[in-house]
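Pasting the structures in now, so scroll down.
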Structure 1
Amino acid sequence: MFLVRKAKKSDMSAIHEMMDLLFPNSRQHFLPYDSFLVAEREGLPIGFCHYRMRGKTAYIAGLGVLHQYREHGAGSQLMAEALFRIDRKGADTAVLKVRALNSAAKLYLNFGFFEKRWGETMVLVRKRPS
């Protein structure tokens, strides 16, 4: 079983390591008001979600789960918690980018995102449920 919680300052080095491992070619940009969630199993971080709010729009900047823990629900738990927190903050829209061939795209669609495709990149958008 996994525990998903708000990340603490002490989690940030593990989150940065996971980002480097899972997204080695990405340019990571952090802002002071960014939010992070961490998924842990037996006290060890195994996944993360990075998001930020801008007005009534939430941008999910990254969600990743270590390879050996995929397909066990950690990504779904991270997304569910992120969307719960985003909705609670009053966001009307959540947006994320994902490569069209990324297997996680199906996960996002299951959470109510719809796609807008720009070449190899899909921008997924979710309107807050009424």
Structure 2
Amino acid sequence: MSFREKTAWISLFTVVLVMGPYFYGLIVDPPQGAAAVGGLIKAIIAVIVLQVALHIAVAVWSPKAAQAATDERERLIALKADRVGYYVLASGAFLAAATIHLGFGRAEIANGVLAALVAAEILRSGAQIVGFRRGV
């Protein structure tokens, strides 16, 4: 497994691990006021800390692969995966913004945009993994 594929797995794993319970908590027992913002900040910090720690661990484990320049195949896989993520992000953000006409509040719209970001990242990482496994 290449270093770039490992980073895609790290992104997929950390986003699902942290944001899955965050959104589940929003559905089961929605927090109000400062608790909602606090939970969001904790989730974002957790994703950042986990991703940085795991990327450092993978880079230390195989330093030559981490320092290697991206080749044409890896760039093509990343571009195709970014395209998938972009369409999901754009559609989700548009839908989240459109909910203002349905009477949703600021918190729901913000969480809708966050859900679009999370879905886009999951699909982008997944598309990268599929690209590495299938060979573009």
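Quick note: the coordinates plus some simple rules give every number you see, no bench work behind them. Owing to the predicted nature of the structure, the values given are computational and were not obtained by experimental measurement. Cβ atoms are built from the backbone, for glycine too; each structure is taken alone.
Quick notes on this one:
- Parent structure of the calculated result 11.1, given that mean count of other Cβ atoms within 10 Å over residues 19-26 is the read-out and 1, 2 the choices: 1
- For 38 (relative contact order in percent (Cα under 8 Å, 6 or more apart), calculated) the corresponding structure among 1, 2: 2
- Identity of the structure behind 19.6 (criterion: mean count of other Cβ atoms within 10 Å over residues 3-10, calculated), options 1, 2: 2
- Structure responsible for -29500, with helix-only ellipticity at 222 nm (-39500 (n - 2.57) for each DSSP H run of 4 or more, over all residues; to 500) calculated and labels 1, 2 on offer: 2
- Each of 1, 2 could give semi-axes √(5λ) of the Cα gyration tensor in Å, but the derived value 21, 17, 15 comes from 1.
- Distance in nm of label points 7 Å out along Cα→Cβ at positions 35 and 115 derived as 2.7 - corresponding label from 1, 2: 1
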